[in-house]
Structure 1
């Protein structure tokens, strides 16, 4: 057979690329999975989640709850089945229990989560550039807006993107939904399916719980809980007693891992290493919304109304 003839035969047979589908369980004791393998481009793969006795399948980490689930293969992909030991995942685990690969965003990034006082929080800053419905979040290169959504990348920060995440203005966080201060907020906003933007009330529920547990407080002061929430790295150093930046190796007793990603004011990135700032779904007034923050030189957690154009970090909480 000539080279030309061989090329024609290969073209006619339609040589297709192969891709790897990886299927995992978030907890092997709660359930197992099937469907991992190598598949041809365009082939249909079936993945399944099999809960252990007394346990329950909740959803895949991209929010899809179909089980078994058929997937048309178009590239390498990973799917994580989230199981729980209570129906619908409504129960909780002890504070500090980490759920690996608990959720996947629209860009395919997986996030670990941590149980704190009966709430399941993402323990990583959001870093998606798309909403769960596939709509792109515009990249903000310069300037600001309190009406148009933007995300910002603090590229001058030494903190890796996987840890610092992106910064978002409030319109990007809310995705057109109405503000809320209920618990739960009911605002999915920029969060993946099955998760939502926490309200002031939800943040305060978590913080009040942490302050009620003596193992998470400093100096017998129920308000001094910042070290229990802060990551053990990336903070500026402090010599103040109980401050986040003082002996960082003792931080993060809860596992929340708040990273000092800083913020953006429409013209300048600043405060990396100094502040961890998080949006809420709660509006303070027509021009401002509520944010919560940790400061490297302070032992407490602080609330503040800020302009909606500001760029801050986002943590999501499970529905």
Structure 2
């Protein structure tokens, strides 16, 4: 089966915990990393090394290109220009989030290693598509998944450059719009489109503030759902900064919508509570989170489960 893991951002230990859970459940998984392996988290070098070793054509792991990988490629072009200048300026161009400096400090990045990293980032695709057969009802025969780091426009007529920009930087916290769905259904009557993406953390204000009129629509820090859309970035590198949310690294099985996390929500938030001093901040965050966000099933998830013929409950 196929599994997506959201933006890792150097949260290597959490990545290994999810991969271990998936591999124990499925002896032959296809695991897709949704991009943004690097920057911001604690173990960037370990995360990148793991990906470069394990992402192979037709292997267990594949990886999409995220905007953070793209930023390194943009920086590298400027870095090469700086190297080729007849008279160097004093300092080379600085990569966003100090990626190059951090990698040099962590593992003694050489020019040869940098070339390997850049070649790896160049090899990563902007998007990926796959179809999942579903029980025949409502005229549909399959779910067509469109995977991209940031978003994928299912509207016909987008040129490749525009689609690549959307794949890397776009956002649609409202999911696939009704107008897009109508156009898509006319051209693809046998398919139900679903976009799977990362990029927009489900703990972010822009995500939480959308669909607030729909009860159960938000579960900040976990897998997010919108109409015909799955958001896999739980904002893992924010853990300990956004105290009221679990901020998980997130994994999901596309055939069943089973969700995978490094640990339970209660354990995650309990660790945070125990790490705080006994002040007014050490509230029972899990209890408040459970009451506000886990008491009502997410309706968009329930809709997708119904399409797949599954009836799993929500995360507790």
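None of the figures in this text is laboratory data; all of them are computed from the coordinates on show. Only a predicted model underlies this, so the values are computations on that prediction, with no experimental measurement involved. Cβ atoms are built from the backbone, for glycine too; each structure is taken alone.
Quick look at the numbers
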| quantity | calculated |
| --- | --- |
| Structure with the greatest value (metric FRET efficiency 1/(1 + (r/R0)^6) of positions 38 and 222 (r between Cβ atoms, R0 = 41 Å, to 0.05), set 1, 2) | 2 |
| Label whose coordinates, when distance in nm of label points 7 Å out along Cα→Cβ at positions 22 and 150 is calculated, return 3.6 (choices 1, 2) | 1 |
| At a computed 0.99 (Rg/Rh (Cα atoms, Kirkwood Rh)), which of 1, 2 | 2 |
| Label whose coordinates, when relative contact order in percent (Cα under 8 Å, 6 or more apart) is calculated, return 14 (choices 1, 2) | 1 |
| Among 1, 2, structure where semi-axes √(5λ) of the Cα gyration tensor in Å, for residues 30-197 alone as derived comes to 37, 18, 12 | 2 |
| helix-only ellipticity at 222 nm (-39500 (n - 2.57) for each DSSP H run of 4 or more, over all residues; to 500) derived as -3000 - corresponding label from 1, 2 | 1 |
